[in-house]
Structure 1
Amino acid sequence: MVKKSILVVDDDKAILRTFSRILSRCGYEIETAESGHEAIGKARSRRFDMVLLDLRLPDMDGTDILVKAREPLQSTAKIIITGFPTLESGVVALDEGADAYLTKPVAPQELLTLVDDKLGHPEYCSPDK
């Protein structure tokens with residue numbers, strides 16, 4: 001079985017490490033990016049099954065990535081994650097193509113359940129696996 005690939009985009013190295021560890025333990029292939037430009041470059045160079053995007057990055061917002069990489073991310077599940085949720089940012093994220101909008105801190109099981117659901121994973125994984 002081919003592993004599903006996920007691009008995790010966040011400028012917080014601790015979040016990148018944590019999400020990568022949790023998701024890779026559950027059988028996902030993980031790549032990371034710490035900036036919008038790096039994420040766009042990776043999205044254009046290979047196909048991902050899912051992208052987890054921090055809303056606030058040093059060089060652009062996660063919603064900007066949705067717009068600038070619309071074509072390469074067309075068939076990719078897109079989840080915006082933010083520590084600064086607002087109704088406006090949620091509406092913009094969904095309008096620009098996000099499939100879900102999560103607020104930090106994200107419980108590991110909540111993240112896995114959403115990822116598994118969006119990727120059609122047949123059985124849910126536990127973060128303690």
Structure 2
Amino acid sequence: MTFGQSISTCFSNFANFQGRARRSKFWWFFLFSSVILFVVQVLLAFAPDGFPDSTAFAVTASKIIGIVLLIPFYAVDARRLHDTGKSGWLQLLVLIPCAGAIILYVLWAQAGSEVDNQYGAPPA
């Protein structure tokens with residue numbers, strides 16, 4: 001799956017927590033989300049000081065971008081975990097400081113099963 005296909009698929013299935021997603025789809029969308037959030041933060045950090053209420057604008061813009069990316073990310077995350085045969089609820093591991101994020105990165109990096117599992121057939 002290419003970068004553009006991944007982003008298109010993730011946004012078109014933005015609230016679909018069913019099914020499975022291959023590593024390429026997940027990691028391309030992860031890269032896209034990270035780059036967008038980084039660029040927004042850099043642009044807001046260099047906003048001119050004369051910009052009216054620049055702090056409030058920066059906070060609001062960051063929150064809006066974050067919310068726009070949040071649901072599609074959680075959806076593709078759940079589908080990625082399903083591809084490895086795990087429950088999407090394992091996303092809650094992120095609530096465990098440090099260790100939770102590390103465990104999720106390991107789960108995301110695992111190869112998906114090539115056979116049907118309880119979450120459906122392998123993605124094409």
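Any read-out appearing in this document is the output of simple, stated calculations on the displayed coordinates, not a laboratory observation. Predicted model, so just to flag it, every value in this text is computed and none were measured. Cβ atoms are built from the backbone, for glycine too; each structure is taken alone.
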Using the calculated result 2, 11, 24, 26, 21, 12, 3, 0 for P(r) over Cα pairs in 5 Å bins from 0, in percent, pick out the matching structure from 1, 2. 1
From which structure (1, 2) was mean count of other Cβ atoms within 10 Å over residues 38-45 calculated, if the value obtained is 17.2? 1
Of the structures 1, 2, the one that 0.90 was derived from, the read-out being FRET efficiency 1/(1 + (r/R0)^6) of positions 14 and 110 (r between Cβ atoms, R0 = 25 Å, to 0.05): 1
Relative contact order in percent (Cα under 8 Å, 6 or more apart) derived as 22 - corresponding label from 1, 2: 1
Given that helix-only ellipticity at 222 nm (-39500 (n - 2.57) for each DSSP H run of 4 or more, over all residues; to 500), derived from a single structure, equals -20500, which label among 1, 2 identifies that structure? 2
